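Undergrad: Take a look at the structures below.
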Structure 1
Amino acid sequence: MSIRAEKSCFSGLNGALEEVRRLGLWPNTILVEKSPEAGLHWHAEDAHVYLVEGSMYYLDDAGNRYEIEAGDKITVPARTVHAEGEIKSRVILLIGLPEPATKSGFLVARKIEDL
């Protein structure tokens, strides 16, 4: 499986929440002011990432870059190697997960060698 980017697929937080509800996902909201590019990693769960505010990018293990802006969605299937790009200014993400996550178990970044 690979990362899938969908441009202009929702409008605002309410639009993202409507799709999360329709897909039967659990919503998690994240605000990030600034962050360096993450190293390549993977997660045990599927992640549906809705960019509500700002712009950023994702990378896959082949070096492909997926630019997203408010209204775009990135889907990262479970066990897909990827990296979240550098965030230079505030972004708000709504992340839909297939099951509720505990704070300690929320999208744990796992090492590639553990895949």
Structure 2
Amino acid sequence: MNSVEVLLAAKELLNDPKCWTKGTVARNANGGAVAPNNTDAVCWCAVGALAKICKYPFNPTLYETVIYAFENVSSRQNGIGYWNDDKDRTHEEVLNAFDRAIFEESKRIKNETAV
């Protein structure tokens, strides 16, 4: 799985607003905080979705690549987690940031392979 595929899969994971959360990386059906890879997780923040798809910490290099791609387009302050958790942040803004990250990361990969 490459960085674009991870971004696409993480966006798909969050596509339903019920699957997106703030304040923790992932939650179970009761609203309790869980690790993003926990089998009980039913919703994730942007960071949690990326971690789940990357199977972090098992693929830290890929995780760092997609975090960097997302941070470049999210207008974040102090990291994606803080950006995601902003009290005024909307689900639509998160999905739009994924779209921009997917677009930019696709261009980056295309430019790398063209060289």
Structure 3
Amino acid sequence: MEARKIEAIIALHHDTVVKMVGEDLTTLEWLDGNPKNITTKQIEDKYAELCAEQEAFNSPIGRLRQKRDQLLAATDWWASSDLVMSDERKAYRQALRDMTSGLDTVEKVNAVTWPTKPS
């Protein structure tokens, strides 16, 4: 948790130099004098935002998007300017991009059928 709070401070001002002496925000030691006058409220809000992002990333839809993004990245070379992409490859990539549409429950995410990658 301490590291995430420091991450929140750095997200607010990337050049700041701060050390957390204890376990809460009252123990911050600003080694650069807190040049942006970052408040405890700003840190807590950014911390909550980072935690929510991490939770979303680790959710079923977040994990599905990660896998989908990896599959798309693995086929990015198909779209090189010196290649002609087949209709099957275009359809596969489009199916990957479209697959998260309408997935609003865990049951729907778990029931996803992945498109078959063409050769």
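Read the figures in this text as sums done on the coordinates, not as results from a lab. A quick note: this is a predicted structure, and the numbers were derived from the prediction, not measured. Cβ atoms are built from the backbone, for glycine too; each structure is taken alone.
Undergrad: When distance in nm of label points 7 Å out along Cα→Cβ at positions 55 and 87 is calculated for each of the structures 1, 2, 3, which structure yields the highest value? All intermediate terms of the calculation are to be shown ahead of the outcome.
TA: Values: 1: 1.7; 2: 4.1; 3: 4.6.
Result for distance in nm of label points 7 Å out along Cα→Cβ at positions 55 and 87 over 1, 2, 3: largest is 3.
Undergrad: Out of 1, 2, 3, which structure matches 13.2, 33 when Rg and Dmax of the Cα atoms in Å, for residues 7-46 alone is calculated? Present the calculation step by step, with values, prior to reporting the outcome.
TA: Working: 1: 13.2, 33; 2: 9.1, 27; 3: 9.1, 22.
Computed on structure 1.
Undergrad: Quick check: 40 is what I get for relative contact order in percent (Cα under 8 Å, 6 or more apart), calculated from one of 1, 2, 3. Which structure matches? All intermediate terms of the calculation are to be shown ahead of the outcome.
TA: Working: 1: 40; 2: 26; 3: 19.
This figure was derived from 1.
Undergrad: Determine which structure produced the value 13.1, 38 for Rg and Dmax of the Cα atoms in Å, calculated from the coordinates; the candidates are 1, 2, 3.
TA: Working: 1: 13.1, 38; 2: 13.5, 50; 3: 21.4, 60.
Among 1, 2, 3, the structure yielding 13.1, 38 for Rg and Dmax of the Cα atoms in Å is 1.
Undergrad: Now a separate question. Matching task: 1.57 is the computed value of Cα Rg over 2.2 N^0.38 Å, for residues 15-70 alone. Pick the structure from 1, 2, 3.
TA: Details: 1: 1.26; 2: 1.08; 3: 1.57.
Among 1, 2, 3, the structure yielding 1.57 for Cα Rg over 2.2 N^0.38 Å, for residues 15-70 alone is 3.
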